[in-house]
Structure 1
Amino acid sequence: MTTQPGILAIFHQCRAGREAEFEAWYQGEHLIERLGVPGFLFGRRYKGVAGTPDYFCFYLVETPEVLTSKPYLQRLDNPTPMTRKMMAEVFVNMNRTVCRRSERRGHFRGAFAAIARFGRRQDDAALSGALEQLTADAAVAGGEIWTALDAGSMPVSKEEHLRGGDRKIAGALMIETLYQDDAQAIGAQLAKQFPQADIGIFRTLCEIGRSDL
C-alpha cells in the first residue's frame, strides 16, 4: 500500500452472564457483516489473559477514510436486531478509536499480543524506537504503532448511542508474539518504559479476511 492503512481499535468488557450471546453474535453475524464493507481487509479478535480489558479486536482497512465512508456509516446507523441488543445490553466500558497505522515492522501475525494503550499522544521517536528494538527479537512476530485520528471529526453513530458513548485512546503500540510468556515479558517491559500506558496481554481467538467470505 502506498498510503497508511486504517485501524479500528476496540477494547471492551462483556456483561457477566451474557458471554454465550456475545459469542454467537460475533461469530455468527458481526465479523462477516463488517468484512462485507468495501475497504475492510481483515478483522481479528482477542481475549485478555493479563491486564485489562477482557476483550480486544481490531479491523485493518485500506485507508482511515473507509471508517467514515458511506457504506460503513450506513451499517453503524442501521444495526441489525441482534446488534442493537448487543450494543445496548452486553457491551460494557467500550473504548473504540479510529486510527491510522503509522508504522509496522515484521512480516508475521502472532498468537499473542502485548498492547500499550495511551490516553495522550506520545513522542513518535520514542514509540518508533521501542517498536524497532522489540521486533528485533526472534520471539516477536511483528508489531505496529497506531495513531488516533481526531475524534471530533468522527460522527456519533446509532450504535454508539446505544452503547451510551465510547471512550477513546490517543494511540497504541502493539507487539505480537508466538508464545504467551514472551508477550507477558514484553508487557512488563512496556509498563516500565511507558508507565502512563494501560497494558494488556491478549491471546488470539480468530481472524477473518475478505478472502474468507
Structure 2
Amino acid sequence: MDGNRRWADNRGLPRLSGHQEGVKTLKNLVKHVAAAGLKYLTVYAFSSENWNRSNEEVDYLMRLFGKVVTDELDELAQNNVRLRFIGDIAGMPADLQNYFATAIEKTKDNKGLSLQVALNYGSRLELAQAMQAIAADLQAGKVAISDIDEQLIASKLYTRELPDPDLIIRTGGEMRLSNYLLWQAAYSELYVTPLLWPDFTPEEYDKAVTEFAVRERRWGL
C-alpha cells in the first residue's frame, strides 16, 4: 500500500493525513473484496525497515494502528472477516499486541474474508526466523537434515496457514517487491500501478483482477 506520503505531498497536506486517507482506501477495499467473495487479502502496512522513519511518523502510525483495530473490529466481525497479523509482532508496542490478540480471538471463527495485516514485517527477517526455528528443531532431535524441504520451511513462516498469493498488487509505481513475501511470491503474478494508495479505488482493484484473469500462468513450465 505505497504512496500515502506522496499523496499528501502532492496536495500540500501534512504527511500524516496521507496515512489517514490510506485507511479509508483500505476499508473500502476490504468491503469490496469481501462482497465479491475473495478468500484471502494480505496488506503490507508497516515493514521492519519503517522503524527508521521519523519518531513523529512512527509514533503516529502506532496510534493509528491501534485506533483502526479497535474502531473497526466490531464491523469486521459482523461481516464475517477473520483478522490476522503477520510479522514480528513481538517487536510491536505491548498495547498494540493486546489489541491484536483481542481482534484475533474475536474473529478466529469467521469464515468469510481472511484479512492479514503485515506489521513489523520483512521477508528476510521471516526467513531468518524460520531457519532459526528449524535449527532449534534439529538441535532438539525433532527433525533430521534430510527432513528439510520446501514444505518444512513453509511451515515455519508467518504465512504457514495461508496459501501463496496468486496476485501481488503494488501501488505507487515502484517496480520491486521491497522485502515482501519473497518466498511466497515465487510464482505470484505482479501488477504495478502508478496510482498512489489513497487513489486506489475498488474499480482499480477490479481492473487488476481483470488483467490477472487473462494471464497465462506457467508455474515455471
Structure 3
Amino acid sequence: MMTMLTGFLRRLSFLFRRRRHVKLGLYGPPNSGKTTLANRICKDWIGEEMGIASRIPHETREVVIKEKIEMKSRGRFLSFNLVDTPGIATKIDYEDFLKYNMSAKDAKQRAKEATKGVIEAIKWLDDMDSVIVVLDSTKDPYSQVNLTIIGNLAARDIPVLVVGNKVDVRSSNLRRIQNAFPQYNIIGISALRGKNIEAFYEALFKLVR
C-alpha cells in the first residue's frame, strides 16, 4: 500500500511540475532585438505578436507579459509566461533621442520613462525562473551593460541562455560573444528573419525544465 501511495504522489508531483507556468524573461541592452524575438516566439506558438519593435532605443519602457505560451515538439511540452523587459542601460541621456526627430519635451519624457523601466527590469529578476539574454551580434559584447546583466544573473544563479541576434547582418560576429561568455550556451539567430529559430527552440526546451 505504501509503495502504491508513493508512486501516486510522484506522478501527482510530476503533473504539477508540468502545469506550472514558469516565468521566462527576455533581457539585454536596448535595440538588441528582445521584442522582435518575443514577437517571433508569440507568433510561432500563439499566433499573435507581443509588442512594438522600433529602431528608436527604449521603445519598450515597461515590463510586458504574455501568459501561458505553450510549446510542443517531439512529444515534449513547455508552458511559460514570457516577460519582455525594457533594455538595460547604465546611462540614459535625453539628448540621445533628439537625433530621432523627437522634440526636447518628448525626449526628456522618454528618457524618464526609460530610466524607470530599467529599474523595473532589474527588480523583476528576482521573479524569473529562467532568462534569455539577447545580444546584438554585430556589436562588441564586452560592454558595461552586458557585464552588468550577466553579473546580476550569475549572482542570482538563474539559468541563462545567451542569444546572439542579427546573424543575418554581414558584420555579425558570434565568436566574440562565445569568447566573452564561455560559461553559457550561445545560440546565434536572426529573430527578424527566423534564421536558426528551431535551434533556439531546442535550446529553450533544455533551459526551461
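Bear in mind that the values in this text are calculations on the coordinates, not laboratory data. It should be emphasised that the depicted structure is a prediction, and the values quoted were computed from it without experimental measurement. Cβ atoms are built from the backbone, for glycine too; each structure is taken alone.
Observations on the structure shown:
- Which of 1, 2, 3 yields -7000 [helix-only ellipticity at 222 nm (-39500 (n - 2.57) for each DSSP H run of 4 or more, over all residues; to 500), calculated]: 1
- Per Kirkwood radius over Cα pairs in Å, the highest-valued of structures 1, 2, 3: 2
- For distance in nm of label points 7 Å out along Cα→Cβ at positions 28 and 132, the highest value in the series 1, 2, 3 is held by structure 1.
- Between structures 1, 2, 3, the calculation of relative contact order in percent (Cα under 8 Å, 6 or more apart) yields its largest number for 1.
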